[in-house]
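Structures given as structure tokens follow.
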Structure P
Amino acid sequence: MRTIGIDIDKTKAIFFALEQAADGTIHNITGKTKTITLKDETDQQSVLDFLRESHAYLGSIQAGKIAIKARQTKGKFSASPLSFKLEALLQTYADSPIRLIAPATVNAFFKKNEFPVTPDHNYQEDAARIAFYLLHA
């Protein structure tokens, strides 16, 4: 089983991919692409580049499950409108369903389960936790 966890931070999508082998071992298969940035949200070519690059990455991993960390839509800590644009572009990927996972769901899971994965970089922590959660969801 292959999974991809995605965290959206301002103008970039952060990826972390895991594969669980038949014997239960878990491998980081993220590869070189760890983030994809939307350089200019007002430029159509930049939006199309983000779309193509992110969909190519998702296709290269061939994950059975993909999820994006959900963000608040209302209130004091609501996410930026641009992050929802990135989310929508990622959700147009047609080869696999993409779920939104609430941070509270992931946190509850890790209160009862260990997190045995070490991300390559600290900024990948949330995406890695989502990818690991998907292996068990």
Structure Q
Amino acid sequence: MKFEIVNPDSLAAPQGWSHGVLAPAGGRLLFVAGQAGWDASCAGAPDGFAEQFARALDRVLAVVRAGGGEAASVARLTLYVTDLAAYRASRGALGDAWRARFGRYYPAMALVGVSALLDAGALVEIEATAVIGKER
């Protein structure tokens, strides 16, 4: 699947995300429900922000792969975080986790600060849209 990155010159230059992603015709949309970085299936005490971010990415990618896609199939991500300061303080580790899974590819993204997530101890939840289908 070859996406066309859409970054209008009239908007600020994105770093670590894209303003928009245009999918080619013929792909199927896969909507991935929010995948938390911590939930009742996790043992012990909740991990820190960077570890939860990595786990949430892994869960998103598990759904995408089960649907027949790969990391490059992800067209959009929305990150819900309970602590924007922890997000900012963890950016280096988050970048490492991102690149280990997605390389230098960045889909359209949004970051939303929330007061809480459903799963007790969850600091981050990631929702995604992937396009599965056409050959590269």
When distance in nm of label points 7 Å out along Cα→Cβ at positions 23 and 55 is calculated, the result is 2.9; to which of the structures P, Q does this value belong?
Q
Give the label, chosen from P, Q, of the structure having the highest value of distance in nm of label points 7 Å out along Cα→Cβ at positions 7 and 39.
Q
Taking relative contact order in percent (Cα under 8 Å, 6 or more apart) for each of P, Q, the highest value is that of structure Q
When helix-only ellipticity at 222 nm (-39500 (n - 2.57) for each DSSP H run of 4 or more, over all residues; to 500) is computed for each of P, Q, which one produces -11500?
P
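Read the figures in this text as sums done on the coordinates, not as results from a lab. Keep in mind it's a predicted model, so treat the numbers as computed, not measured. Cβ atoms are built from the backbone, for glycine too; each structure is taken alone.
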